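Structures given as structure tokens follow.
No value in this document is a laboratory result; all are computed from the given coordinates. The shown structure was predicted, so the numbers you read here are calculated from the model rather than taken from an experiment. Cβ atoms are built from the backbone, for glycine too; each structure is taken alone.
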Structure I
Amino acid sequence: MGTQTRQTLKGWLLASPLVVILSIFLVLPVIAIVVVSFWGSTAYSYYPDFQFENYTFLLTSSVTLSVYLKTFMFTAITWLLCFLIGFTVAYFLAFHIRSLPVQILLFMICTVPFWTSNIIRMISWIPFLGRNGIANNTLLSMGLIDQPLEWLLFSEFAVILAFVHLFTLFMIVPVFNSMMRIDRSLIEAARDAGASGWQILTNVILPLTKPGIMIGSIFVVTLVMGDFITVRFMSGGQSASVGRVISNEIGLLQYPAASASAVVLLITVLLMISIMLKFVDIRKEL
């Protein structure tokens, strides 16, 4: 057996545990979902079959289009806010805090809300945003409003607010990691060449941070696109998303329809990620 063959065999043996784990917990479940998506169903049961009725109904329904548009809206607004907040926080930690212990301390403070479950952090907004909640009472006491604001809770505003609260850290971490890898001599050289602070930000820091921004964007986009519980609780049942539609179909035991919706959602998310990866090579960050 040649050296090249032994090296190849050794590589496959080292990768085999990961391949087995991914096959069992990722590939096989996806295959099962795809298979079930072609099954037939009635109002009370479902049965093995090979038909396209689930996809035909899904792709020709006006409800599907409206739900996807609503989900894309949630995703776009959440991504924009997470990017603005995450980039600002990461920039402050990376370039304005010189002490490493202080950086670590402030970064740990950012992670404190993540020490509790998403559900607890999400529903904690309800007493704050409610009609008689802290926000409305504060605004009333300050004389800024005459009556409680109804749109603070159980609205699309509340959904987006909860999304940003839940997922901003997923943008902060990779962006901060990218910024910490930037050679400070590049910034000093740009400053010595007469570049302004804005020029350094846009021409040096932002381009070198693109891999981290893209990783954070992938996290935020995939999490928002697949979420269903946040939309359900924070909208008070007044808004819908693709994830919530799938959840409702599962609750009605319409597994073939839910599987078809999941396959379409998976393809949509993969297309979105592939488009984002066209703009930057995230392998530089890995």
Structure II
Amino acid sequence: MQIRVGYELTFDLPQATPMILLLNIHHSRVNDIVVPDRVTTDRQVQITSYHDSFGNLCSRLVAPPGRIRIASTAVVNDDGNPDPVVAWAQQYAVQDLPDDAIMYLMGSRYCETDVLSETAWRLFGNGPMGWARVQAICDFVHNHLTFDYATARPTRTAWEAFNEKRGVCRDFAHLGVALCRAMNIPARYCTGYLSDIGLPPPYSTMDFAGWFEAYLGGAWHTFDPRNNEPRRGRILIGRGRDAVDVPISNTFGPNTLAGFQVWTDEVTDAMNTN
């Protein structure tokens, strides 16, 4: 299948403002891109790109004062299959992990492994290891937290989500990441597009999604404690230690987000003829 993805962000800026955007499809999907997701603006600005330390593609610009619209749309080939389930994937002893996985065992800004370690071992220490352990963590997070846009805030940590028992998809992912790391399983935060393809209506308002990947059996595997079931049409944008590393935008000055829209839809024959 083919999936059309994109966004439109509108900012009001009182002064010229440097911005860094992390909105491009991840390079791991580059061979699937049919129509590239070129970042466009309705004001004349120079946009340059670079790869950050996690390999994510970032865009730099200086937005002029006033209102600016930043948008993109792309078409991506997708196999249409749900997230793979590899139930036999085993976790490695810490001493056997590859060097580049070690950083994803450490605590980070939103994932406080130190304060959650005792809780993690109490909840999951006597259970199965490997894939089953990560799935048990996802089951717990999914049932422990209530999804609640109304109380969303950008500063909520995994520990706070655990105690407040509510959050949005990034909070579900942060708590899952922190609990995995506390159990010596490398886990990294992911953000991207997630469609409602294959699900019955009614559909929720589309937004960028947060999930995580755990290192098991020599590979990174997708887990999504917010939805807690394999989903179709997941398209990665960025990976990092937590949401600090993959914000959709960093603005270096006062600003107001005046408009926000995200879309991800299966391309139909009708779309192809327009």
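One table, with the values for the structure above:
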read-out	value
Identity of the structure behind -0.50, -0.63, -0.99, -1.09 (criterion: log10 I(q)/I(0) by the Debye sum over Cα atoms at q = 0.08, 0.09, 0.12, 0.13 Å⁻¹, calculated), options I, II	I
Structure (I, II) behind the derived value 12.5 of mean count of other Cβ atoms within 10 Å over residues 101-108	I
Origin of the value 0.70, where FRET efficiency 1/(1 + (r/R0)^6) of positions 157 and 229 (r between Cβ atoms, R0 = 30 Å, to 0.05) was derived from one of I, II	II
Which of I, II yields 0.95 [FRET efficiency 1/(1 + (r/R0)^6) of positions 69 and 253 (r between Cβ atoms, R0 = 30 Å, to 0.05), calculated]	II
helix-only ellipticity at 222 nm (-39500 (n - 2.57) for each DSSP H run of 4 or more, over all residues; to 500) derived as -21500 - corresponding label from I, II	I
Ranking I, II by relative contact order in percent (Cα under 8 Å, 6 or more apart), the structure that comes out highest	II
When distance in nm of label points 7 Å out along Cα→Cβ at positions 21 and 109 is computed for each of I, II, the largest belongs to	I
